[in-house]
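Asker: These are the structures, in structure tokens.
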Structure 1
Amino acid sequence: MNIIRLLTLAVLWISSNVFASPQMQTFTFVYILTGPATDIDAQTQQEAFKGHFSNMSRMAEDGDLLIAGPYWQPQTWDDMRGMWIFATDDIDEALKHAGTDPTGQLGIFVFQALQLKTDDQLMELPRLEREEKQRRAEDPNDDGERRGRGYFWATAPIDETNEPNRVEGIALLGTLIGHEDTRVKEDHWLILLDATTPEDANQVLKDSGCDPENWNIDQWYGSAMPAKLPTFRE
């Protein structure tokens, strides 16, 4: 085999491995909704929520829970309390993880799970979280307070909305696969908007080629790490 042939094969191999598009992966997105329990005393609720947060920390440390956080107003459904993304494509496995939550066991929360397909590198998040935790531990000026920030989640039915273009301000772009056992029965676009005001969220959607009027936009609070995900697409 001559040298030109060898060089050509080398270039093709490098192009296919270094410049390949990110691979599509499947995760599980879980809506945390208000449950039926209304008669739980204050002390029991307090203990349940303490367990709720410690259980989330455990799931994150185990590498099962990738993204978590509460919804705020404005939101699409009045009973939206929070969301989780688990590192599994198996809905039953994700709901098994959710079932370890003390607030869910008491009926304070209920859970609905959908598959999430995305080529964003969500499996980078545990490493980013560990690095941020280490950085803060080494910073003598860090006060130890939990760090987070605001975002917006945006959803729209796929068959009613054109595909968003990936632009600056989109931290995550994927599709939720509708399921008859949930209130999201049709496939939906799902975007995590790197925005802190409704005006900024609407502008990102416009920049992506979408009309904000066709989207449900829900305010959310979570870790700062998801905003770093677009760097892994470059």
Structure 2
Amino acid sequence: MDSTLEDRHPVPEDPRLRIAVSRRMLARNGCESMVAGHVSERSADGEGFWVSPFGYFDETTPAMVNKVSFDMRRLEGDWEPSPAIQFHAAIYDQRPDVRSVIHTHSHYLSVFSTVGRTIGMYNVGSVLFWDDQVLHADDGTKPPVAGKELAMELGDKRVVLIKNHGAIIASQSLERATIEAMMLEVAARYHIEAEAIGGTELPEAEVVRGRAAYHKHFLPNMWAANVRRLRTSDPELFADGE
């Protein structure tokens, strides 16, 4: 993981503030999911994970964030956690490399999920997700988005597209997962609109080259830029959290 994701424009280490910052960034970049959707970060002590409760992304404060054990017991916090976060626990259990899991129902992503396909490489930002997506569909015969099943389907990939639902991003830091969630929504919109006019995808060689550059430069600079914007638009969030 590129250390500049944390170093270029740091956020205090309190995971509750970090998750509130991530959620507000997502809301301001088209990934608001009403009171559903969740952002989590693996706890540093290894006991569980910090996760957002029911509520709009753009209203999230540090006080709203809970700490939950891997067996779904609330360890800290006063807000009700969503029962759907069981798939966060399952992914953390199966993937020691994953430090953050984000689930959104952003508009274009949810529209695209209806076709049951992976997002194509129609734009340079889309290359972040090349060969890194899997598909999941619930058939109504078991609990929705079953955690262990979904974690197995994810394998070593980073994105699960859930048919007629949204997506899950599992990544190596909260910073990385946040920007990837934003860009997944952008990539879905490019695919829908480009395909509608007969557009074609990038050649594979350009995808491979661009992917490396976007991971090295784009992800950390996008995080830093969005922290700067949030410090201006939502100064009270940082005043309370810091």
Structure 3
Amino acid sequence: MLLIRASALTDIGRVRKENEDRYLLDEEGLLFGVADGVGGLPGGAEAAQLSVDDYAGAMRTVPAGREPDLVAIVRHTNEMVAQLGQRISPSMGIGSTLTVGCIRAGVLMVAHVGDSRCYGSRGREFVGITEDHSVENEARLRRARGEVIYYHEANRNALTRCIGQPTPPDVDVIRRPLVTGDRYLFCTDGVTRMVPDSELGSLLMKHETPQAAVNEIVQLAVRRGGPDNATAVAIFVDSV
């Protein structure tokens, strides 16, 4: 039998006036994740908060033993955030990333829109489970299909999908059967811009508790300048 331990931490950083990151940590419901209000748009905190709240609320209505339709749930969340954007920012809208996971029948199911991330560690392997929905990555994928794509270097990290967009977003869904000893990390780009993947893997594996892991990861991002809000959720999979 698997035992799940999880912890989360968020920090406003050293530059921003408001924390527009939100995290989801529901150990009883086995729901986890992060959301990051889109910079440059108003209502980032409201968009991120509604994103995690709507997703979690929908997940809690899924009957036990039934696999949730993560695409439909996240698209509903997108619609709710878009409607809120029409009320509080009708000219520009609002937006958020959303990278969330649920554990069902020993499987971690991840739904992903935007450039927050989920990583997994198993044995000595530490891998990115999600791929950023950015201009650069979109161009790379389309070039691999033979298309001729150009973009301005200044826009390479701009989002191509977010929660709150006018049309239903494409939602990446990834499934990972859990194994004793697995560790997972959900985090916003305030972490990943300051702490490289190789270092994140080492920090996730060196600690005995998920709380110690998120504490060091988030605090390191802040110590290195903290230009953005920094948020992390760590999940440790043990056996009983």
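Each reported figure results from applying straightforward, stated rules to the coordinates on display, with no laboratory input. Quick caveat: nothing in here was measured; it's all calculated off a predicted structure. Cβ atoms are built from the backbone, for glycine too; each structure is taken alone.
Asker: Among the shown structures 1, 2, 3, from which was the value 14.2 of mean count of other Cβ atoms within 10 Å over residues 32-39 calculated? If you can, show how the numbers build up before the last one.
Answerer: Working: 1: 14.2; 2: 19.9; 3: 27.1.
For mean count of other Cβ atoms within 10 Å over residues 32-39, the value 14.2 is produced by structure 1.
Asker: Sticking with this one: If you work out distance in nm of label points 7 Å out along Cα→Cβ at positions 80 and 112 for 1, 2, 3, which one comes out largest?
Answerer: Working: 1: 1.1; 2: 3.3; 3: 2.3.
When distance in nm of label points 7 Å out along Cα→Cβ at positions 80 and 112 is computed for each of 1, 2, 3, structure 2 gives the biggest number.
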